[in-house]
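For reference, the structures are reproduced in the following blocks.
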Structure I
Amino acid sequence: MTVTHFGAVLLFAFFTSIVFGITQRSEPKMMVRFGAFCFALFVFGTIAASWGMWLIKH
């Protein structure tokens, strides 16, 4: 099985967001919200950085 670069980013964002949510918040509801927030930042940040690098190259 081959994982694409974007798939690897999603896996990293998913597991890192779980750890951040658990370690940074004390209430379960806030853990989920913060984890989802971190996941969104990782994914959208990666997409924004990718576009930025593409624009610099072209």
Structure II
Amino acid sequence: MFGLGLPEMGIIAGVALLIFCPQKIPEMGRALAKTLRGFKEEMNNPETEKDAPAEEVKTKD
């Protein structure tokens, strides 16, 4: 898209965020931290559904 990569688009988004809504930055930072924390907890939790055996699926024949 216009020769812009992910880093450039991130910088543009960051500058736009600083210009247009600086009062929302702490709120969005908390939401991002909470999301990342939840993601890390799920990655480190060995007892998840991925370890459970799959259920047998019955087909109509």
Structure III
Amino acid sequence: MTCRTNQKPTVKAELKVNGSEIELNNFVEKFISQTVIGMVKSLRGVGDVETVSLKVSKKVN
């Protein structure tokens, strides 16, 4: 059995725009994941982040 204590966790991101899934390359997937996780971790009261769900809607006036 191998002990993997120094490995960074793998992150996975999914992006949907208007209900259609957008394919992400590795760089963009990692960029989005790490940016959102970093912002969420900075919020008071948030502990270890396992999953994040975020929905953004544009309101049309």
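With helix-only ellipticity at 222 nm (-39500 (n - 2.57) for each DSSP H run of 4 or more, over all residues; to 500) derived from the coordinates and found to be -8500, which of I, II, III does the value describe?
III
Once Cα Rg over 2.2 N^0.38 Å is calculated for every structure in I, II, III, which label goes with the largest value?
Going through I, II, III one by one, Cα Rg over 2.2 N^0.38 Å peaks for structure II.
For structures I, II, III, calculate distance in nm of label points 7 Å out along Cα→Cβ at positions 22 and 38 and state which one comes out highest.
Once distance in nm of label points 7 Å out along Cα→Cβ at positions 22 and 38 is worked out for each structure, II has the highest.
A value of 1.8 was derived for distance in nm of label points 7 Å out along Cα→Cβ at positions 6 and 30; which structure in I, II, III was it taken from?
Only structure III yields this read-out.
Any read-out appearing in this document is the output of simple, stated calculations on the displayed coordinates, not a laboratory observation. Computed from a prediction, not measured in an experiment: that's the story for all the values here. Cβ atoms are built from the backbone, for glycine too; each structure is taken alone.
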